[in-house]
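Participant: Listed below are the structures to be examined.
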Structure I
């Protein structure tokens with residue numbers, strides 16, 4: 001059984017506030033890296049097919065973009081939500097992963113020996129510029145803390161074991177093919 005409509009509405013409101021906070025932080029970091037970022041409307045190199053999102057993010061898309069879900073998805077091979085020019089049709093409701101795409105990233109991971117490894121990455125289209133190794137931690141998008149916030153919102157919405165949802169599966173299915181749904185990934 002899913003969340004009550006009142007609980008679901010509160011979870012969607014929490015997700016919208018989370019997305020707004022991410023947008024504010026990502027915009028500040030993007031301004032810092034404006035000279036190197038080539039990301040623009042229609043740049044869809046990172047918009048891959050078969051992306052999955054949390055159930056709460058899928059629900060936000062259902063609520064905020066029902067008219068898009070009645071349209072045809074983009075052809076397989078790229079994100080189902082791209083239009084013919086490569087622009088996002090659900091930009092205001094796009095998932096967390098899309099909100100930070102292209103920025104220089106850092107993640108700290110613990111290996112089996114207990115050592116912590118730092119990995120830095122950036123979209124290859126944005127690689128030109130100051131070497132990532134020379135950037136301060138405040139100049140990178142730290143992976144981990146924000147994902148935990150999203151995880152808490154989603155666990156409240158759908159439970160800890162809820163499967164992720166393929167973006168393509170959000171689109172209405174033609175008659176005879178069943179309802180749009182989610183799939184584990």
Structure II
């Protein structure tokens with residue numbers, strides 16, 4: 001698996017999690033990533049997609065209410081985070097990574113007639129937003145597809161609660177990545 005560029009991008013995902021995402025992406029054709037930040041996980045998946053595979057990367061690129069986002073974005077000009085994401089995707093075709101700069105719900109409405117064989121949820125980490133993301137995107141999962149997300153357990157109690165309530169039988173796949181059993 002190729003993680004060379006992904007590991008140079010700032011983010012909160014551990015190498016073992018990036019490796020798991022890369023392995024999953026290597027067998028998929030259409031992926032939705034909900035929450036991309038600077039593109040660490042996006043790049044790990046994109047660099048390992050099979051020929052013709054695509055990632056729809058959904059993010060407002062304005063940060064969320066979480067402290068890590070505020071502290072980093074406070075001194076930056078408008079549009080800085082999206083520019084960082086685009087720089088981190090350099091060398092990849094727009095056919096491989098398609099950024100949707102909008103809210104998760106807006107993107108789910110636009111994609112309502114599309115089926116994804118992998119949906120990765122890692123946007124806001126509070127209960128209501130995670131629940132909303134799961135409920136909006138789960139119907140867009142193709143039969144036999146993989147629904148998964150980041151930050152299960154530990155300090156992100158909202159993520160854990162939303163997953164436990166809305167993804168019955170979810171299990172840990174890698175460190176804090178959860179997945180829906182097939």
Structure III
């Protein structure tokens with residue numbers, strides 16, 4: 001599957017739906033079950049997720065708070081996990097390696113703002129329950145529908161950023177400067 005986040009959100013929604021259906025049939029308070037299961041699932045995901053990331057991919061995690069990068073920094077393959085918060089990556093003065101750099105951002109609720117030089121090709125894949133996106137001059141509002149946008153000349157660009165985001169509720173802004 002192109003975006004694993006879409007797959008995971010689908011599975012979670014099916015499980016929650018099944019729990020509500022079973023709860024309705026058995027006259028059980030489903031909310032008293034969902035919250036503990038959700039916390040157990042989040043904890044298991046945080047513990048096991050590290051094993052699925054390649055050794056060359058850096059991982060940044062925040063439960064609450066923001067991740068900001070600007071100025072002269074080195075852009076590498078990275079996975080960012082944030083429960084509630086903002087991710088701001090200003091790559092205007094950053095050192096971006098030739099080739100394709102993959103950045104994955106996972107979260108529950110948050111804003112993602114990315115600034116990329118015009119010379120860099122950008123491919124965006126975003127999945128969420130609710131997504132409000134302003135990407136490369138296009139405005140999209142999505143509800144349970146994936147978003148895929150690629151900049152002009154992406155395939156021929158020497159330097160590329162592949163951005164994949166998965167949020168329950170997310171606001172995504174990507175600009176080329």
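Participant: Of the structures labelled I, II, III, one was used to calculate percent of Cα pairs over 22 Å apart, for residues 11-82 alone, giving 29. Name it.
Facilitator: Attributed to the structure labelled II.
Participant: Okay, moving on. Starting from the value 12.0: which structure in I, II, III was mean count of other Cβ atoms within 10 Å over residues 19-26 calculated from?
Facilitator: III
Participant: Can you spot which of I, II, III the value 0.98 was calculated from, given it is Rg/Rh (Cα atoms, Kirkwood Rh)?
Facilitator: So the calculation was done on I.
Every read-out reported here was derived from the displayed coordinates using simple, explicitly stated rules and does not represent laboratory data. Worth saying up front: this structure is predicted, and the values here are computed from it rather than measured. Cβ atoms are built from the backbone, for glycine too; each structure is taken alone.
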